[in-house]
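Please find the structures below.
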Structure I
Amino acid sequence: MKAWQLQAFGRENLSLNDVPQPTPGPGEALVRISSVSLNYRDKLLYDGTYNPHLQFPITQVADAVGEVVALGPNVTRLKVGDRVLTSYCTRWIDGAPTTKESLYTLGNTIPGALAEYLVLTEDALAIAPAYLTNDEAAALPCAGLTAWYSLVDQGHLAAGQTVLVQGTGGVSLFGLQIAHALGATVIATSSSDEKLQRAKSLGANHTINYKTHPEWQDEVLALTNKQGVDHILEVVGGPNLARSIKAVRPEGQISIIGIIEGFDATIPLFGVIQKQAIIRGISVGPLRALERMLKKFEEVKLHPVIDTVYAFNDARAAYDHLERGAFGKIVIRVRD
């Protein structure tokens with residue numbers, strides 16, 4: 001079978017190779033991949049910052065949808081013909097996280113899904129929603145669940161609360177859509193007025209251009225009668241976290257998801273103490289949370305925002321697009 005593999009650190013070291021087709025063992029399913037989607041984490045992997053001990057060659061990408069075409073012994077949750085999604089943390093089924101969730105993730109320590117076939121344990125797969133196309137379904141597992149787990153499972157988002165999403169990448173737009181669907185007020189930030197207009201069409205109530213308003217936290221406070229917001233999806237990291245602390249309300253939650261501006265941050269501790277703010281690190285979520293999210297998405301018919309769909313043979317162009325940034329998700333169609 002064909003698979004896109006990283007041979008060494010660096011995007012230029014991604015190559016399309018012939019590799020043996022895997023065979024499912026006990027408790028495993030063989031999935032014929034239909035579509036995959038990229039995440040910023042894929043960039044961190046090939047840059048060498050996510051896992052500096054990555055073993056090469058490694059097939060890339062965690063998010064995928066496909067059809068179960070064969071089963072190993074003792075599989076009870078799935079059947080041949082099921083359309084399934086990959087679960088990012090393959091061994092995190094339910095309950096509280098330990099410290100090992102990121103150790104067993106696709107494209108990292110486990111061969112990823114940017115290939116014609118993939119074998120996973122049945123507990124690393126969820127049934128894909130019937131109302132979504134393959135390209136749409138492939139966009140859900142990592143970015144969608146990260147936003148859902150932050151806002152709903154951990155944040156207990158309620159109608160009438162206020163959510164701030166930063167930028168217009170996959171997690172942020174899922175956060176916008178989820179918050180809007182659940183009756184929250186959404187504030188979106190971007191450096192592009194055109195993207196902010198598109199965010200409004202998805203349900204954003206207020207928008208802030210952080211290029212023209214670099215002290216964007218002041219704009220947030222003005223929009224909330226100086227109270228601050230209930231939830232912030234912090235995807236930028238670095239010095240941006242200090243602004244998020246100023247923008248959150250007392251006892252509000254900041255979900256730390258991204259590290260675009262840096263792995264380290266200096267924060268105003270007295271501000272955190274005064275506000276009794278919750279600062280929570282998020283690493284996607286477990287299978288059961290994914291299943292809860294999929295059930296709600298099907299109920300409200302939430303469609304992910306897809307920027308561009310690339311052909312399997314054009315995967316390098318998709319990675320180039322990831323470097324430039326996207327409005328929503330970048331999808332690679334493995335087969336029609």
Structure II
Amino acid sequence: MARRVHLDIGINGAFLTRRWEEPDNFMRLTREAGFEHHEFCADALDPFFSGDREYQLATARAVKDAAERHGVTITDIYTGVATHRFHGLSHSDASVRARMKQWILDCMDLALAMGTDRIGGHWDALSVETLSDPARTEWACRNIYRTFRELSAAAAEKGIAAIYNEQMYIPSEIPWTLDQAQEFLVEVNRGADTAGGGRAPGSPIYLTIDVGHQAGEHYGLSGPDTDYVAWLERFAAFAEVIHVQQTTRDASHHWPFTAEYNERGHVRVEKVLKAIERSHSGGADEAVAQALAPVARTYLIAEIIPGSTKTEEKLLEELAESARYLRRFVPEGGLDLTF
């Protein structure tokens with residue numbers, strides 16, 4: 001039976017943080033820049049830091065209304081910088097782990113109020129102390145897997161359709177290698193009915209691949225682990241969101257797709273699309289496929305994070321140019337691939 005996968009582009013809302021605060025501007029600027037799909041950045045509405053619960057839910061509903069008004073689809077809520085500042089789900093103290101888990105559960109409620117049923121990001125960082133002890137490292141990784149299985153069940157109960165975990169490029173933030181990504185996806189999805197296997201109900205947990213997160217050479221990685229094409233070929237079939245940015249091979253700059261930065265960077269959108277096709281047409285990880293069904297849609301989310309000194313005028317110009325560039329590869333309305 002033929003299987004169809006829909007591809008389209010979108011923008012991550014990180015460009016808004018510490019600049020704009022009104023939901024109408026969030027969605028108006030997204031549409032004016034040329035994007036119809038918006039991945040909401042939790043730094044713009046954080047479950048713990050942004051006012052009280054009444055304010056958070058009211059603002060989430062205002063985001064939903066603004067999106068509808070401006071013809072924008074909220075694809076998901078994604079973590080910003082805030083959760084990256086903590087050890088979170090991998091902390092040695094149970095109370096710290098529980099606090100980060102509560103952040104995720106609260107964010108699920110904001111997502112639903114915002115009109116989306118997906119959340120994603122990264123919520124843990126193994127400490128140096130943990131990484132120096134193989135036994136502690138193994139326990140921490142296994143505990144992270146158990147926590148994600150618990151979140152899968154909680155998500156299903158709340159009405160959240162999927163959770164995304166982002167691959168990174170340092171050993172403290174797992175998964176950071178191809179084999180670790182395989183292990184993560186198999187372990188977190190094996191306890192839930194995410195592939196139609198009749199197991200306990202739970203929402204699928206997918207991988208977010210970022211084409212700038214292959215800079216593991218600084219910690220000794222080489223070969224396919226440092227190649228965004230290899231990551232996409234193996235795991236794009238299990239990614240509803242792929243973060244795209246322009247960058248160099250040794251860093252994650254989050255540059256826009258403008259003529260200036262395309263000349264300096266190494267990311268090529270045509271290679272991204274071909275790798276996605278190869279993943280769906282037989283290149284996907286077989287072990288993961290036994291635990292997780294391939295996705296039916298993928299958004300190429302431009303994760304463009306400007307420096308603090310970049311003016312708003314220049315930022316918006318770069319976003320618009322990036323949208324025009326990406327539309328050279330993915331037309332209005334998206335692409336439908338059949339396998």
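Once volume of the Cα convex hull per residue in Å³, for residues 77-124 alone is evaluated on every structure in I, II, the highest one turns out to be I.
Can you tell which of I, II yields 18.8, 53 when Rg and Dmax of the Cα atoms in Å is derived from it? The value was obtained from structure II. Ranked by distance in nm of label points 7 Å out along Cα→Cβ at positions 173 and 253, structures I, II are led by I, which has the greatest value.
Look at distance in nm of label points 7 Å out along Cα→Cβ at positions 53 and 149 for each of I, II: the largest one is in II. Computing P(r) over Cα pairs in 10 Å bins from 0, in percent, for residues 109-188 alone gives 17, 47, 27, 9, 0 for which of I, II? Derived from the structure labelled II.
Among candidates I, II, the computation of distance in nm of label points 7 Å out along Cα→Cβ at positions 29 and 237 that gave 3.9 used structure II.
Upon calculation of distance in nm of label points 7 Å out along Cα→Cβ at positions 93 and 117 from the atomic coordinates, which of the structures I, II produces 2.6? The read-out comes from structure I. Quick check on the output: -12500 is helix-only ellipticity at 222 nm (-39500 (n - 2.57) for each DSSP H run of 4 or more, over all residues; to 500), derived from one of I, II. Which one produced it? Only structure II yields this read-out. Can you say which of I, II returns 2.4 when distance in nm of label points 7 Å out along Cα→Cβ at positions 85 and 101 is computed? Value 2.4 for distance in nm of label points 7 Å out along Cα→Cβ at positions 85 and 101 corresponds to II out of I, II.
Read the figures in this text as sums done on the coordinates, not as results from a lab. Being a predicted model, the structure only gives us computed values, none of them experimental. Cβ atoms are built from the backbone, for glycine too; each structure is taken alone.
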